Every structure is written in C-alpha cells, then in structure tokens.
Structure 1
Amino acid sequence: MPDFRSYYEHPPSQVGEQVTLSPEESNHLVAANRARVGDLVSLFNGIGCESQARLLEANKRKAVLEILEIKQAQPPAQNIALAQALPKGKLMESIIRKASEIGAQRIFPVASQRCEAKVDAKKQNAKNAKWTAAALEGAKQSGNPFLVEIEPVSDFSRLLELSQTFDLMLIASLEPAAKSLKRHLADLRTENPDQLPQSVICLIGPEGDFTPEEYQLAADKGFRSLWLGPHVMRSETAAIHALSVIHYELSGS
C-alpha cells in the first residue's frame, strides 16, 4: 500500500504511461510529504479511478510518475447527502473535510434565516476554492476514491425543492416527535418492505437552529424529523454525527 496519495484529474489510459501532477499536487507530494524518487504513490481522480504509480521525478512544481496499475472503484451503494446551514468562520471547511472522510457524496450549503454566516457574492469563488480544497484533503486522508460534490449555496426554499429527488429526506431536530433513523427505517419497511432508501439527504441547522416556520416548510415537503440524541449539539457536531449514523444504518440494512 503506497504511503502517499495524490489527486490526478485525468485517468491514466494504460500501464507504463507517465503523468505529471499539477503544481499544487507536486508541491504537496514532494515538498510537504517529502516523497522521493522510487516511492509508490496512489493517484485518484475523484470519480473512482485509482492508480498505483512510482515517482520518477521528485520536482515540487511538476512531479512525474509512472503508472503501474489502474483500477476502477465501485460507486457507493447509497447516495448520502448533507444539507448544511452555513456555520460561522471556517467550520464549513471542517464539515466538508469530515463529510468526505465519512463518505458523503454531495453537500448542499444552505442559507437559512438564522445563519450568522453570509456568503458575499464577490467572495464566492474564493469560498468555493477553499471548500473544494477541504473536500480534496478529506479524500486524501481517508482513501475515499470519490470526491464529494459541493453544490452552489441555496436558500432554504430552494433546498427543499432540490431535495425532492431523494428517497429519504431528514431534518435534524429536538422536537418531541423526532425519531431515530432506526425508527424511520423501520417505518419505511412497514410502508414498503421491498424498498429501502438508496438516496438520503439530511438537513442540519445553523447555530440558532431552524425557525418554527422552516421546520413546518420542511415537514410539508416530506422531511422527517431526525432525533440525534438528548443533547444539544453544535452544528458541526450534529452534521458529522448524523452522517455517521446514516452511513452505519444504511450499510447494515
């Protein structure tokens, strides 16, 4: 198993091919990770192609590698998405990084009523670049061959519309009627024993939670209230906890 892992957007076509990494990936591999000529490197393109390669030129601006093996990973059995109300500061980057490690496929940043963070349109490109970098870091760290897809920021109503393609729509809630995911899955089996959800989206609120009106709008659109435990969690904690529970329950069902 190679000790190093790098992102190479274009899938190699054949064994023996020589490829050159981008300046950013070259610098990370050679300068930051201190890879040397002859070291084995795992290359991934973010859509399932995994290649084993050997470093031929340890150049921190254009590292050159020789492809030794090419494999295609199977896509995940379930499509898990996180709809995250925008948190303060750099917390969104942390959430994206950890969501990628867990195996989320899509992230929908949401501007809800009580979000303290506001995305300036003039700074959106810079913000997107940071979010993409966080997703890449998470994929490198975890060995996930698929890069999480980060959708454009949407308002709450737009997010509800975008969510209608998912089999199961959840909203994290401390409401008395909220149920655990295990209970929701049991209810779904009762409704249709032959069909389990293949796609799930979970909506996580901001620091001040969703408003009662937003909870009602979500319920009207088919969202089920998800209970994550008796304690009030920070937004980023709730996001990672919810993704972990969803991943565990679906992989076990």
Structure 2
Amino acid sequence: MGGLVVVQPLRHKRRCAECRGGPLSLLVLEEGMPRCLDCADLGHMVFLPRGDAALTRRSREESVLWAVVVRFNRRRSRYERQGVLVEEAALARAEARCLADAEARRRRRARDAGRRAVEDERFVADFAAEVRRLFPGCPAERALAIAAHAGARGSGRVGRSAAGRALSEEAVTSAVVASVRHTDTPYDQLIMSGVPRWEARERIAETVREVVRGWGGRPLRAPVAGHRRGGAGPTNRTRETREGRGEVIG
C-alpha cells in the first residue's frame, strides 16, 4: 500500500513515542514506533470514513496531502481500509462538488420525469383516440380510462408492448376487451368465488361481445372453449395469441 498510511489500533492503549500523549485513536508508525498525528505533522487533517466513493475521490483530488487509514482484521489477518485523512478545506470543497452534482442529478431526474409524463400523456391520448376510432360508441371518458390503464408505464400491460406502442388494432382491441371483462361483467366476482378462470371467461363471453357490439366494434370471434372436466383447455401460447388478436377466450 503506497503513500502515507495511518493506523487505527484495535485497542486505544498505545501512546505517542515522542510526546507520550495518548491513548491514540489514530497513529503513524515511524521506524516501528507509534507517533500521534500532531507529532507526525498530520494533526490538521480530518478523517473521512469509507462509504462514499465519489466524496473520497474528490477529497483526495482537492487535498495536497492525504493519507489512507487502515485497521487490522484479525479474522482475515490483513489490514483493511477504513477511510482517508484529508485537509479540512479540501473536504469542504469536495462536499460542495458532490452537492452540486446531486442537485444536477435531481434537476435531470425532474426533467426526465417531466419528459416521460408528456410522452405518457400524448400516448394515452393517441391510444384513446384509436379506441374511439375502432369503437365509436365507447364513451370518451371510458376510452381515456382504458388507454391510461393499458399504457401505464412499468405495468407490463398490452399498451406497453411493441404492438401497443404501435397502436395496432389487435392490441387496442385486447385492451378494450380486458376493460369490458373486468368492468362490465361479473368476471372478477366469479374468480373470487372459486370459478376456474377459463370457465369464468366462457360464462361472460356473450356479455363482452354485446358490449363491444354496442360500441360499434367489429364482431369478435366465437369464444374458445375453456378447460373442461376430462379435457385440456387451450395452451398458454394459444391463449396469448388469441387474446392478442382481441378474441374473447372462454
């Protein structure tokens, strides 16, 4: 370990070999003898604990004189860094630089959040307009609610998929069908009462088609039979493909 090294003793019982002051919390070994920081001409420096890499790096850059502080780890049988000693004025300058960077990061995060909010607002408006184009009878407020729900950032819903961002007819129809299923039918209550998911979809499929027809949308394809006793339902891949096309899956 190059450069100046200051030791943090395991037990504060050692005294300075020169001024006999102590016990020492930090010491410098010169010719095998402990010296206090004042006798080693380091008494004007302040201790900066490890943990903030940016502050440590900048403090060392700002300080003409600095030293590494180490402590012996008995379990690992080695000295380990505990921090650095730097000039007090250098630490103040480094802290000011870090605060300026933190403020810059805060402003950048605020700008990014504002930009994302504008993008999200524009996307929701475009998605809602596409809902209204495909389903002209859908109330404007409902179209906005569908768009906002489907396009919520980080939700993983259809509006955040590549097809959703492209405003594909399949993705928009899928979002509308999902909204109708959860809002205009007893689907959620059926699920909570223990009805298997695909059976619940089969029960409410006709209601979904009626609502979609009432909004002037294209007729949905006939529902696919769900899981029945003694038979297997559609595979996950089939379900995802058909639902992505806007079909009502039973």
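FYI, it's all coordinate maths here, none of it is from the lab. Predicted model only: the values in this text are computed from it and were never measured. Cβ atoms are built from the backbone, for glycine too; each structure is taken alone.
One of 1, 2 was used to compute Rg/Rh (Cα atoms, Kirkwood Rh), for residues 41-136 alone, and the result was 1.43. Which label is that? Label of the originating structure: 2.
Looking just at distance in nm of label points 7 Å out along Cα→Cβ at positions 25 and 129, which of the labels 1, 2 belongs to the structure with the highest value?
Numbers: 1: 1.9; 2: 6.6.
Across 1, 2, distance in nm of label points 7 Å out along Cα→Cβ at positions 25 and 129 peaks for 2.
For the structures shown (1, 2), relative contact order in percent (Cα under 8 Å, 6 or more apart) is largest in 1. Identify the structure, out of 1, 2, from whose coordinates helix-only ellipticity at 222 nm (-39500 (n - 2.57) for each DSSP H run of 4 or more, over all residues; to 500) was calculated to give -9500. Among 1, 2, the structure yielding -9500 for helix-only ellipticity at 222 nm (-39500 (n - 2.57) for each DSSP H run of 4 or more, over all residues; to 500) is 1.
If Rg/Rh (Cα atoms, Kirkwood Rh), for residues 49-104 alone is computed to be 1.10, which of 1, 2 is the source? Each step should come with its number before you reach the end.
Details: 1: 1.17; 2: 1.10.
Value 1.10 for Rg/Rh (Cα atoms, Kirkwood Rh), for residues 49-104 alone corresponds to 2 out of 1, 2.
For structures 1, 2, which has the highest computed value of distance in nm of label points 7 Å out along Cα→Cβ at positions 9 and 169? When distance in nm of label points 7 Å out along Cα→Cβ at positions 9 and 169 is calculated for 1, 2, structure 2 comes out on top. Work out the source of 34.0, 96 here, i.e. which of 1, 2 gives that when Rg and Dmax of the Cα atoms in Å is computed. Computed on structure 2.
Starting from the value 14.1: which structure in 1, 2 was mean count of other Cβ atoms within 10 Å over residues 33-40 calculated from? Attributed to the structure labelled 1.
Quick check on the output: 2.2 is distance in nm of label points 7 Å out along Cα→Cβ at positions 161 and 209, derived from one of 1, 2. Which one produced it?
Derived from 2, not from the others.
Could you tell me which structure in 1, 2 was used to calculate mean count of other Cβ atoms within 10 Å over residues 153-160 as 14.8? Walk me through the numbers before you get to the answer.
Values: 1: 17.2; 2: 14.8.
Here the read-out was taken from 2.
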